[in-house]
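A.B. asks: Following this line, the structures themselves.
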Structure 1
Amino acid sequence: MNIIVTGASKGLGFATVKAFAEDTDHQIIAVSRNRKLLDQLKNECLEKNPQAKVFPLALDLVSSDLLMELLPFVRQHFQSLDILINNAGLLINEPVTELSDADFDRIFDTNVKTVFKLVRDLKPVFSKGSHIVNISSMGGFQGSVKFPGLSLYSASKGALAVFTECLAEELKAFGISVNCLAIGAVQTEMLQEAFPGYKAPLNPDQMAGYLKEFAQTGHHYFNGKILPVSLSTP
C-alpha cells in the first residue's frame with residue numbers, strides 16, 4: 001500500500017511509520033518539519049527491514065503550498081494514495097486566560113486546517129477504496145472528561161471529529177472512507193506536555209500496531225465514525 005503519515009518525527013507518528021515499514025510491500029511518505037528526526041526514522045526502519053520503503057519529506061504543513069511542495073513529491077513516489085494518516089498535532093497547555101490569539105491560530109491551523117488542506121489538495125491521487133484516518137484525542141470526544149489548560153487543544157480535536165463526519169459524506173461517492181480515532185493516554189512527548197509525570201498504560205509502539213491494522217482494514221467496517229481508543233483519559 002501507498003501511505004502518508006504526518007507528524008512522523010516523534011511519538012505515535014514515528015512508531016506508525018516504523019510499523020508499516022516492517023512490511024516491504026508498503027511505501028510510506030513520512031512528513032514532518034524536522035528533517036534530522038525524519039532521517040533517524042528512516043535509518044531505524046532500514047535497520048529493522050533493509051528493504052523498507054520510507055520517503056522522508058521535511059515540510060511545514062501549515063505554511064506550505066501543498067500543491068507545489070507535497071503533491072509533486074507524492075506523484076514522484078506513488079501512482080496513487082491508499083492511506084492518509086493525519087497525525088500531526090500541536091498542544092499548548094495553558095489556562096484559557098493566558099492563551100493568545102496567536103495560540104488559537106497555531107492550534108487550529110495545525111490540528112484542523114492542515115487536514116483540510118491535505119484532503120483537498122491530495123484528492124486527485126486517492127485511490128478508490130482508500131482510507132483517511134484522522135488522529136483525534138479523547139479530549140475532543142463529546143462527553144469525555146476534560147482537563148484545565150487543554151481548552152483549545154480539545155476544541156480543535158472536537159472540530160476535527162466533526163470535520164471527519166462531513167468528509168466521509170462528501171468523499172464516499174469517490175470510494176474514499178474517512179474515520180477518526182480519539183486516542184487516549186499513550187506515552188508520548190505530547191502526553192508529557194499535557195500531564196507531566198503521568199505514566200500511560202500504552203507506549204507508542206503498542207498503539208501504532210493498532211493504528212496500522214485499523215488504517216488497512218477499519219474502513220471495511222466504519223465510515224464517518226469517531227472511535228474512542230482509550231484505556232485511560234488519563
Structure 2
Amino acid sequence: MSDWAPKRFWKNVEVVPAEGGFTVTLDGRNVRTPGKVLLSVPTEQMARHIADEWEAQSEKVDPRTMPWTRSANSAIDKLSVQRREVEDHLIGYAGTDLVCYRADGPQGLVARQSESWDPILDMMQKTFGVRLLTTSGVMPVTQSPESLEVLRNVMSAMSDFAITGFHDIVTLSGSYLIAVSVALEAVKPEQAWDLSRIDEEWQIEQWGRDEEADAQAETKREAFLHATRFFNCA
C-alpha cells in the first residue's frame with residue numbers, strides 16, 4: 001500500500017465570510033470538499049476548528065487528524081444529497097433502540113439498566129408524548145409507527161451539518177434516544193457515552209479489562225465526543 005500523502009503547500013490559513021456562512025482559505029485559495037464544492041460552513045466557530053486543523057498539518061497532510069474537516073465534507077458532499085435516506089437509517093435505530101432492549105439477568109445488570117435508561121424513556125414521554133416499549137432477553141418488540149414518526153420529526157429542524165453530527169452520535173452509541181437526549185441538552189456528552197456503555201462496563205467489572213478493547217472503545221469515545229461538538233457548532 002502506498003504511503004503517499006499530499007504535502008503542505010500553504011503558509012497562511014484564514015477564516016473568511018462566504019455565502020451561507022464561513023469558509024477557510026489557504027494562502028487566499030478556498031478549501032474545497034472532495035466533491036470540489038466550496039467548503040462553506042454555517043458558523044464561524046466551526047470554520048475556526050477547521051482552520052486550526054489545516055494550520056496544524058506539518059509536512060504531509062494527515063486526514064486522520066482532521067475530524068472537523070471530514071465532518072464538514074460529509075455534510076456537504078453526502079448528507080445534502082441523501083438526507084432522506086440518512087433519516088430513514090437513523091430512525092431505524094429507534095425501532096430497535098439500545099435503551100429498549102434489556103437483559104433478563106443477572107439482577108445487578110437489570111437494575112443498572114433500569115436506573116440508567118428509564119429516565120431517558122421518561123423524558124421522551126414528557127417531551128414528545130411518546131413511550132417506547134421495552135423488552136428483555138432475545139424477544140423483539142415492535143414500536144408504534146406513530147411513535148417513531150413523532151421521534152423522526154426531531155430531525156426535521158436540524159440542518160444538514162447538525163444531522164451529520166447527530167448521525168454519528170446515534171451510530172456510535174447505538175441509540176437514537178440517547179442522541180436525542182444529547183440534542184436536547186438533557187444529558188452531557190460524557191454522560192451520554194457512559195449511558196451507551198452500560199452492558200460493556202458491566203462485563204468489564206465481571207471479567208476484567210482488555211487493552212485492545214479499551215483502545216477501540218477510546219477511539220469510539222473520542223469520535224462520539226467530536227460528533228457532539230460538531231452538532232453543537234452547527
Structure 3
Amino acid sequence: MLNIAICDDEKYITDFLRSSVMDCLAKADIEGNVTVFDDGQPLADMYKEGKANFDMILLDITMKKCDGMTAAKMIRAVDSDVMIVFVTSSAEYVFTGYEVRAFRYILKPELLHGFSGVFRECLEELTRSNEVRFTFQRSSETVSLPLRDILYFESDKRIIAVKTLTEQFSFYGKLDNIEEQLKKQDFVRCHQSFLVNAKKISSVRISDLTLTNGDTLPVSKRRAKETNEAFLWAMR
C-alpha cells in the first residue's frame with residue numbers, strides 16, 4: 001500500500017492528480033491511498049506531529065497561503081525519506097528544489113501528456129527503495145518490515161523490540177547481530193540498548209536524541225560522536 005499526498009490550492013488540479021494517480025496505480029497493480037491538501041501548512045503540521053506516513057508528496061510550489069517550498073523545508077526537517085515531486089506552473093522554480101532534494105518536477109502545462117511517465121519513474125524509485133527490508137521470526141510467524149518504516153530497535157537481555165510509527169514487535173535476538181546486518185543502512189548504535197534509524201532522527205543532544213515522531217532515546221557518551229555523524233550523514 002502506497003500513501004500519497006497531493007497538495008495544491010487549485011481544485012481542478014487536485015482532482016486531475018487524484019484521478020491520474022489512481023489510474024496509474026491500478027495499471028501497475030499497486031494498492032494506494034491518496035490524501036488531498038489545499039495548503040502546505042496542514043501537511044507540514046502532520047509531519048511535525050509525527051502523524052504523517054506518506055511515501056510520495058505531489059506538491060504545488062506557488063500556493064497562496066503556505067507555499068510548497070516552505071512546506072517542503074518543514075517536512076525535510078523531520079523526514080529525509082519521503083519522495084517530493086513538485087508540481088509547478090513555471091520552470092523558474094526548478095533549481096530551488098535542490099534545497100529540499102525534490103525527486104522530480106512536473107510542469108502544469110505538461111500534466112495531461114507528461115504525468116503518467118513521470119509517475120512511473122517515481123513508482124520505480126519507490127519500489128527500489130522499499131525492497132530493503134528487515135525480516136525476523138517470532139513464534140511461528142515471519143515478519144518482514146521495510147527499513148524505511150523502522151524507527152529503532154531496543155534490546156532487553158535477549159528480547160528485541162522493533163518500533164515503527166504505528167506498530168511494535170518483539171522477538172528473540174542479539175542487538176549486536178542486527179547492528180552488523182544494518183550498519184550500511186543508516187542505522188546507528190546510539191546506546192548499548194538502542195539501534196536507531198538515523199533517517200528518523202530530528203535532533204541530537206549531548207545525552208539523548210529525538211525522533212521524528214517525538215520519541216526520545218538515550219545517547220551514551222562513548223557513542224555520541226558516531227551518533228551525531230550518522231545523523232548529519234543521513235540528512236545529506
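Every number here is computed from the coordinates shown, using simple stated rules; none is lab data. Note that the structure is predicted; figures quoted are calculated from it, not measured. Cβ atoms are built from the backbone, for glycine too; each structure is taken alone.
A.B. asks: Which structure, out of 1, 2, 3, was mean count of other Cβ atoms within 10 Å over residues 172-179 derived from, given a value of 14.4?
C.D. replies: So the calculation was done on 3.
A.B. asks: Follow-up question, since we're still on this one. Taking helix-only ellipticity at 222 nm (-39500 (n - 2.57) for each DSSP H run of 4 or more, over all residues; to 500) from the coordinates of each of 1, 2, 3, which one would give -10000?
C.D. replies: Going through each structure in turn, the value belongs to 3.
A.B. asks: Hey, distance in nm of label points 7 Å out along Cα→Cβ at positions 60 and 108 derived from one of 1, 2, 3 reads 4.8; which structure?
C.D. replies: Numbers: 1: 2.0; 2: 4.8; 3: 0.6.
The structure behind it is 2.
A.B. asks: Here's something else I'd like to know. Between 1, 2, 3, which one scores greatest on Kirkwood radius over Cα pairs in Å?
C.D. replies: Biggest value here belongs to 2.
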